[in-house]
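Structures given as structure tokens follow.
Nothing in this text is a laboratory measurement; each read-out follows from the coordinates by a stated rule. Since the model is a prediction, treat every value here as computed from it, not as a measurement. Cβ atoms are built from the backbone, for glycine too; each structure is taken alone.
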Structure 1
């Protein structure tokens, strides 16, 4: 039986971790599957990982890179300088300890989830091993990032992209080395939302890139017209305190509920009790939370800046795509769904059909073909 190893930063909350767990659970019937996790954020994975999957933690430390960037942006130099020593230690662990683990690694296939890990895999993993880079980040027209990725995959056999747009883009540089495999849903729920509750939901890390400040500002205007509707935000992150302050400033404390990170059962209940899903991300390579919402039959509204959303949402069919981050248009479409229950149900029914196209059974066949393909 072939052994497949997935190298990632952690098994905590986040789209990459969620997608990696789904992939592991789908492959474990046919392969020996191992997760190589650089950091150990929690005692157990936050997503339901099949017990047959082996987990190897490279370190018990936690990264602080995102926190350092946040402190610098906020000009909180006290916390920034306080974090320098742990940051150096974290960077050392991430590079040197990971390199050491990769030198000893014996596997048939390794799947890497970041540009840094691509470089380490290229350099330290045996050339007898098939090396696959799995790209989840959108370049956002940054030539610097594109060049960084291209350099990182020179020693890799394949580059898997989660969107057709990214696939076409990188094929101009790498040709047949690039494979399109969208992220998948771990399962399709049997129970659907009735779409009759006065609840809007959004899920994601509370970081600048997710645009939750824009969501609060536009919901303030919606709330004035529809005071019985509430906004549920599921997720946590460095922007939490800023968002709580903004919510208080906008006098939305009784209308917006910050749930923090939650397990699958809690999210199930939130989805069953929601009627509209809204994404205000400034960038999004795929949009796993969109298809998760759609699997419950919930219509979705997103800005086109969330690039992955453009391949998931069919405008006016299963939701709405809002161009140029036009707040007025976003509010108009959300209010249209609030007012028209028949429209919500129509778009929700189509959203459910869309979600089924991203079932793990469909996409795993492409993964298996890639894993079994000769180098």
Structure 2
């Protein structure tokens, strides 16, 4: 209902005199956009054809009575906010209660009091106008959130390159925000010297603030890696993460933070250097073994500018896989509140050992979805798998 538009009112009554009296009164009150229905069938037909802002509905009518019209309205989602004022000669409380239970907003007895009708009409139309404005605002907000989600997803890799002789790395990732936008992130890229860089992070909080902090973090990781490696080829994960942390601490009055695992892999040799800033330790999978990477630990990013970080190292053998994830995976819960847990994740990882990265991500994602069932999402879910292909 537009604030400047004339309210559209449908008058439903099987009595000619009642319809005439009501429409005459409404016209005298300045309501000019009126429609008439002589029974419930005509009322339903009119409601299907056009939109109204209010319905004045008689209770007792032949064929389809007022109760049946209210029942039909209750099943029409698009008419959920349509106010209906019942007008009837019935003076029984049971009839009033039944109408209110079926969705009517008010009930007036015939012969109606004009002053009371004026007040009820004005109040009902004002509420309808307010609901329409709220719904329009929510629709705009939903569109903006969808646009933000699309933009956020476009910032993350959606296409995953096939392994090559120069870069024999099979990589695949997935992100499922709990809301329209989220704070989890993942990325991977090659540096000028051929190092395969990758990371998974989890920003504190949810919604738009987390999404913006996520975008800032992602940009800083790439920028710091490129600048520090081009200037000093010896810059490793600990130095890069330390620089990113100092940048994130600046102008961070809300004290937002991000956990992150950042790695740099030399594809030809399998030499991996990594740094873990308060994130869940990834798993190394291969040869029937499963182990969490516990070295290179440091504090979360964004809270202490002078924090120092350490670099862990290992050699990823051909055929071995690294699986990175956010805590939304292990802390996903079923309707009873039971967590998916590290134990369940490790069981699935053992079952998919040796498979391609895309299959590992898909199998784990399906396992989490099956476990969660109908429970609402409580946190973003992010995972990244990379496998050093055998020769």
Worksheet item: Thinking of 1, 2, which structure, once Rg/Rh (Cα atoms, Kirkwood Rh) is computed, gives back 0.97?
Response: 1
Discussion item. Among 1, 2, considering only FRET efficiency 1/(1 + (r/R0)^6) of positions 135 and 271 (r between Cβ atoms, R0 = 25 Å, to 0.05), which has the greatest calculated value?
Written reply: 1
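If semi-axes √(5λ) of the Cα gyration tensor in Å, for residues 31-182 alone is calculated from each of 1, 2, which structure is the one that comes out at 53, 17, 14? List each step's numbers first, then the result.
Working: 1: 27, 22, 15; 2: 53, 17, 14.
Matching structure: 2.
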Worksheet item: distance in nm of label points 7 Å out along Cα→Cβ at positions 7 and 319 computed as 3.3: which structure among 1, 2?
Response: 1
